[in-house]
Structure P
Amino acid sequence: MSKPRKIMLLLTLLAGLCGWTAPVVHALERVSFRLHWVHQAQFAGYYLAQDLGLYQAAGLEVELRPGGPGQPSPLDDLAQGKVDLATSWLSEALVRRSQGLPVVHLAQIVQRSALLLVAFNETGIESVRDLTGRRVGLWRDYFAIPARALFSRLKIEVEEVDQNVSMSPFLSRAVVAATAMRYNEYHQLYQAGVDPEQLIIFDFAEMGLNFPEDGIYATAQTWRQRPDVCRRFVDATLEGWRRAMADPKAALEAVMRRVEQANLATNRRHQQWMLESMGMLITYRTGEEGIGVLNPGDLALVNRILKEQRFLDQGVDYDAFAMPAWRRP
């Protein structure tokens, strides 16, 4: 007989002799969650929820699966049943839902878009209209929707150039403007030696195109079959983000452990910048108490732009899409 079985037998015998009933220990429910990029401070709240035992306290054993260059969309993994839950941008989730994927929204993490267009002052670019006919680096698929909506609104045409994960084409002046996230590529430019005064920045949120980004999603079937699991995951995650903002040092350590284990090309200062930026993006308008909710006005805006860009035939109804999976603390 194995040692663990001997111990359990002994405890059972003692319980019987003492008239004591052993507490029932429930197995943790397994949950796989797909991130849409490599390990970085963009996901610090999930890391702290895992490291501090918040998921375990919620009765969950959570596997965090990173993404990265060449990886399929998290919603592809969700559609194929490879993961239980996934993160995605709101615009992609709405388009995929219109294409037949029964995806539902559980919580909105990033409330303010971090998407930017950046250009060097030396190029003479002073307004978005000055990009007319110029080479502009854009990410593919859903990431380009806000930029194309902006160009359409201003009735201008640019020469679109596929942009990958590197800012090298922008630094070498192969494109006159490039796409950047405020918490990532924007700071990478500083680390590459670019002074802030050298850049002009076009902030999509400030230009009326605030597309909420990182959110938590499930299929409608998962929500129907495991609503309590979804809620417990969301609650623990939101608490993880509150802890990350309250203790950025612990959050940064959690990030760097994963970065170093994955041997990723980044550094502590860049991840610190990202973490600080994420705090602002997450608490935008809501404060820490209100994180998680999807603003109806934001959904209406994205619906309208997606219809204008012919990604949607009709808008997605808020009540049918946004599930009550989050709760205020």
Structure Q
Amino acid sequence: MPFHDGNRLREAYRRARDNGYAFMANNVAEGNILLGLLRAYAEARSDLIVQISPGAAKFAGGGDKKAGLRALCGLVRETAEAFPIPVFINLDHFTVGEMDLIEHVIDQGLVSSIMIDASQEPFDENVRISRSVVDMARGKGVLIEAELGKIKGVEDEIVSAEGLYTDPDEAVEFLQRTEADLLAISIGTQHGVSKGREIELRIDLAETIRQRLEENRLDAPLVLHGSSGLLPDQVREVIRRGVRKLNKDTHYQYIYGRAACEFYRESEGAILPPDGVEDDVLNLFSGSDWSPDKKRFDPRVVGKAIQEQVMTIAVALIEQAGSAGSSETG
């Protein structure tokens, strides 16, 4: 099924709200995580939100963020054609420094939504920057997510030494002035590797923010960044309180690294020359009786192992989010 724009994504969020589930939004930087996700979401019959960060775009473009963005968006859009589920693309944690890229993807219709992160700025400046992106996207089929409050930790080039909880009254004013489509809130989660049982998670704050928005007739799904370390019961509870999108990046990075590590550890004897054999990589050991095993060093082989592990974790996370079976194709 083809890639869909923000108009279709808005409908997906409304179904999630009406039926009490959420979407995991999954960051990708290359094809193996994407393929594992597509297989998992097709099996679970859930819509898929794929996220691209500035760092992922820079990596994919060999240092050129615009080239990387176009490459990753093209990869997602073309690969999605082979799977029977709606696929959406969100730009994750793009800042005022990437405003030219934001304008480019909006004009080219490359994505479904964009997260403009001006949360490090004072309140009024955050409002101004976020509103400028909302105005830029108006009528273009692209939803805009803005953030109020600071998430502790490191996300690409964004660093915050301490967290700052979102104030419910400020959230109301922020949405009234920016007219953002989604609101990322801070209730104690952290970017990077964290343990949910050690996080001072203010789940009650999510519900208070949701209630205050509803009282003021503001219909914006709540988003939770830094959710990779949350425990299943914490995930279910924040969804029950109104969160409709939870970001997953670090979790998949770890799964990728672990799957590759386990594969190569098991394959060491088939890839690295034993003692006494000259390490003749340049000539591919042509002068030796020993040869590496192509069935083990071919990158497609470890790629399949990574995809399998990503798929396994993604299916479990879909169950936590409650979106299994919710796709319009289901």
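Numbers below:
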quantity	calculated
Structure with the greatest value (metric FRET efficiency 1/(1 + (r/R0)^6) of positions 60 and 212 (r between Cβ atoms, R0 = 41 Å, to 0.05), set P, Q)	P
If FRET efficiency 1/(1 + (r/R0)^6) of positions 188 and 316 (r between Cβ atoms, R0 = 41 Å, to 0.05) is computed and equals 0.75, the structure in P, Q	P
Given 0.10 for FRET efficiency 1/(1 + (r/R0)^6) of positions 68 and 236 (r between Cβ atoms, R0 = 25 Å, to 0.05), calculated: source structure among P, Q	Q
Structures P, Q, by FRET efficiency 1/(1 + (r/R0)^6) of positions 116 and 292 (r between Cβ atoms, R0 = 35 Å, to 0.05): label with the highest value	P
Which of P, Q leads on relative contact order in percent (Cα under 8 Å, 6 or more apart), largest value	P
Winner on Rg/Rh (Cα atoms, Kirkwood Rh) once structures P, Q are ranked, highest first	P
Among P, Q, structure where helix-only ellipticity at 222 nm (-39500 (n - 2.57) for each DSSP H run of 4 or more, over all residues; to 500) as derived comes to -12000	P
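Here, each number is a calculation from the coordinates, and none is a lab measurement. These figures come from a predicted structure and were not determined experimentally. Cβ atoms are built from the backbone, for glycine too; each structure is taken alone.
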